[in-house]
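The structures considered in this document are given below.
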Structure I
Amino acid sequence: MIDLWLHSGTVGIIVIPFVVLYAIAAVIVWVTHLSPARPFFASCVGIAGPFFASVAVLFSLFAAFLASDVERAHDQAQTAVLHESDGVRTILRLSEALGNPANNVKSATLAYVNEVLRDEWPAMRSGKVVDDISTLRVLIGAVLSPDLTSAAPPAAHQAILDALVEIREARMERIGLADRASHPVNWPGMLVLGFLTQVAVAVVQLERLRPQALALFVFTSAFAATVALIGINERPFSGRAVSDEPLRSAIATAAQ
């Protein structure tokens, strides 16, 4: 259910928490004040306000842990893109220095980055993952071709190989983060604690309907906003967009 919500697009990620959580708050108000169970809840009047705070603190801590996990994933995604662009830049500079023997490597590198930007990046934005791209295989073949290994100095060829490994590892990390999901316990845990906090707000305001409804409205608004903000950023490439500018900058001078 949570995975379906996270794949519902930006509008769905924002709207659904408000609709669902306001509906839950309305049900809580109805049950405690308007339903046949009202006499029972009326007999529970007198629960002190600090009771709400104890549950709210647990919810806040869980939300902070989840937000921290999402922020860390974003930083890892941006770092992966930076490493990938650094590898691309290294190969391009070395291939230019080697001249004609490395022209195929330069062309293959440019083709790889262009395919990433043209096909792979939009797929990641929409929550999809491209398992393999043909230009990466072509780039590997060009780097390992006998023509290059015989013409390039061993140190230069080793540097190109190291940069290729860096590109491949960074791409694998980027692909993994594009379809990441937080630990299975994190989202249910935060949502359950948020619901319990709604209940805690309600039980400290059992005397009258309007104060309870207002208190629930304020907390539920904050609850839904927290869920929506974390949900938007759950997947780095489809939420708060990780910039592709490092890759574009890496090929800019060579593409001219």
Structure II
Amino acid sequence: MNALEVEELSVTYHQTAVLWDISFALPAGSFIGIIGPNGAGKSTLLKALLGLAPLLSGSIRFFGSSLQQVRHKVAYVPQRSSVDWDFPMTAYDLVIMGRFSQMGLLKWASKSDKEATLNALKLVEMEELSHRQIGELSGGQQQRLFIARALVQDADLLLLDEPFAGIDLATEKTLLNLFAKLKAQGKTIVMVHHDLITAQKVFDWLVLLNTCLIASGPTAEVLTSQNLAKTYGQGSRLLDEAVLLAQKQTSGLL
């Protein structure tokens, strides 16, 4: 079964094409990376999937249904820069917000809501900082909270917009271990990413994007020098890295 199916998706801003005629399907239970250069439309793609960016055309199906029908199955983790971290709120308060749709309007948090929140904080190794103001936390700690807020929704599909941006290696390792556990539970993780070396090592499936779709498929099949040249352009530093990566693969160093 596919977790996500996109057909002929196009998005424009002020008559400029941001995404154009994109179609792909992503298998459920996979760890999927969306990669491409700055301005390729990666973040816009996630927003378009969730109805946060207006579509010029196209259709989107989650688990064979519309987003409205399965919204409880989909969780979104935006870029950390999209939040006002000076807002007076504790780490616990931020995470329990992920339960609001299940609580309903004007309802108090139940025992199960509180337990789910504490468990999510524990999973991202933030339980000891649950009463800390969010503005006092490091960038990596703030990113962990975003992940925890998505986890309390108990969604089957997680859409993450550059969760590794501005975090330390320890946090990245913690999150990768967590994502591996979620995948083992049958969850689907779709993540905007930029590091080609990491992409080769951790993702089952890749979507290469640069306004239009370059390729979508299993990582070993998609991550080729030809596809990366189309994605990043000739003479790109990232293309040079891709060539080096291909050489290492050939020589058995990876």
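No value in this document is a laboratory result; all are computed from the given coordinates. Because the structure is a prediction, the values reported are computed rather than measured. Cβ atoms are built from the backbone, for glycine too; each structure is taken alone.
Please compute relative contact order in percent (Cα under 8 Å, 6 or more apart) for structures I, II and give me the label with the greatest value. Once relative contact order in percent (Cα under 8 Å, 6 or more apart) is worked out for each structure, I has the highest.
Can you spot which of I, II the value -25000 was calculated from, given it is helix-only ellipticity at 222 nm (-39500 (n - 2.57) for each DSSP H run of 4 or more, over all residues; to 500)? Source structure for this number: I. Computing distance in nm of label points 7 Å out along Cα→Cβ at positions 128 and 160 across structures I, II gives 3.4 for structure I.
To test your reading of the models, identify which of I, II gives 28.4, 88 for Rg and Dmax of the Cα atoms in Å, for residues 8-111 alone when calculated.
Among I, II, the structure yielding 28.4, 88 for Rg and Dmax of the Cα atoms in Å, for residues 8-111 alone is I.
Looking across I, II, the calculation of semi-axes √(5λ) of the Cα gyration tensor in Å that yields 31, 22, 17 traces back to II. Comparing distance in nm of label points 7 Å out along Cα→Cβ at positions 40 and 208 across structures I, II, the highest figure is found for I.
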